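Just below sit the structures, each encoded as structure tokens.
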Structure 1
Amino acid sequence: MTRTVTHTVVEEHGTGTLHVWPLPTDERSLLELVTFLFERHWEHIWFGVIVQGAAWEVAAPNAPERISMYDGYVTVDFGRWHFHLCIGEHTASGPELGALRRCARAEMYRLIGADGSPTSWGVRLFNGRDD
């Protein structure tokens with residue numbers, strides 16, 4: 001049985017037209033996604049933090065040496081440097097900060113150009129403040 005998931009069309013100020021598909025936000029699903037992307041496709045992706053006024057587009061120098069979980073955070077370790085994403089229950093900072101830091105919304109998107117064709121694809125994770 002094939003399951004079809006439809007997308008939502010979003011006009012995003014400063015970005016343009018996006019087709020957006022929601023993704024599950026449970027720890028297991030997000031860990032599987034992060035592991036799949038960085039272990040199998042690390043050389044084809046750019047990643048980083050995007051906020052108003054700054055965009056970090058980073059390419060991995062190599063496949064990760066280790067992907068691990070601790071207190072709700074997945075760590076993707078490339079050897080010389082690493083990053084953390086809060087994708088599960090984080091307790092060390094208390095319930096309020098734990099809820100704020102945890103991924104509350106996840107989505108796959110494609111950016112649509114002026115001619116109506118896709119120009120890029122991506123995955124976005126939003127915290128409890130929708131950042």
Structure 2
Amino acid sequence: MATQFTIRDLAREFDLTTRAIRFYEDMGLLRPERHGPGGRNRIYSARERARLRLTLRAKRLGLSLMEAKDIIDMYDSPRDTVPQLEKFITVLAEHRKQLENQMREIQANLDEVKQHEKEARQLMTKYRRSETD
């Protein structure tokens with residue numbers, strides 16, 4: 001496996017636009033080396049590639065980019081593993097609660113839609129019967 005990647009390599013591999021990768025860079029999630037005139041050419045290490053993979057995984061989980069950055073940065077620091085895991089568990093628990101609340105709201109909306117649909121069908125049946133009488 002390669003140990004250095006261009007922005008195009010990563011964009012292709014992760015099915016992203018180069019603009020999205022630059023945005024993650026602007027957010028501090030990625031820190032590629034810069035080469036060439038004015039530092040225009042970005043070179044990503046295997047570590048940066050792993051950070052991008054973790055960022056996309058966090059995004060799929062529904063975490064904000066700042067939450068993802070906090071968690072990913074923890075693993076880059078030489079600190080104790082226990083506080084890192086505690087922070088990760090806290091972030092995941094908060095996110096799970098948000099998702100559960102959203103699911104309850106969606107279920108309540110779905111139940112209401114079903115009730116309106118049932119009432120509308122009953123009215124339609126009633127009107128059709130009255131038309132044939």
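If helix-only ellipticity at 222 nm (-39500 (n - 2.57) for each DSSP H run of 4 or more, over all residues; to 500) computes to -25000, which of 1, 2 did it come from?
Checking each candidate, the match is 2.
Determine which structure produced the value 22 for relative contact order in percent (Cα under 8 Å, 6 or more apart), calculated from the coordinates; the candidates are 1, 2.
The structure behind it is 1.
Further question on the same structure: By the measure distance in nm of label points 7 Å out along Cα→Cβ at positions 11 and 107, tell me the structure among 1, 2 with the highest figure.
2
OK, next. Could you figure out which one of 1, 2 the value 68 for percent of Cα pairs over 18 Å apart was computed from?
Computed on structure 2.
Given a value of 25, 11, 6 for semi-axes √(5λ) of the Cα gyration tensor in Å, for residues 27-66 alone, point me to the structure among 1, 2 it was derived from.
2
Just so you know, all these numbers are worked out from the coordinates, no wet-lab data involved. Note that this is a predicted model, so its numbers are computed, not measured. Cβ atoms are built from the backbone, for glycine too; each structure is taken alone.
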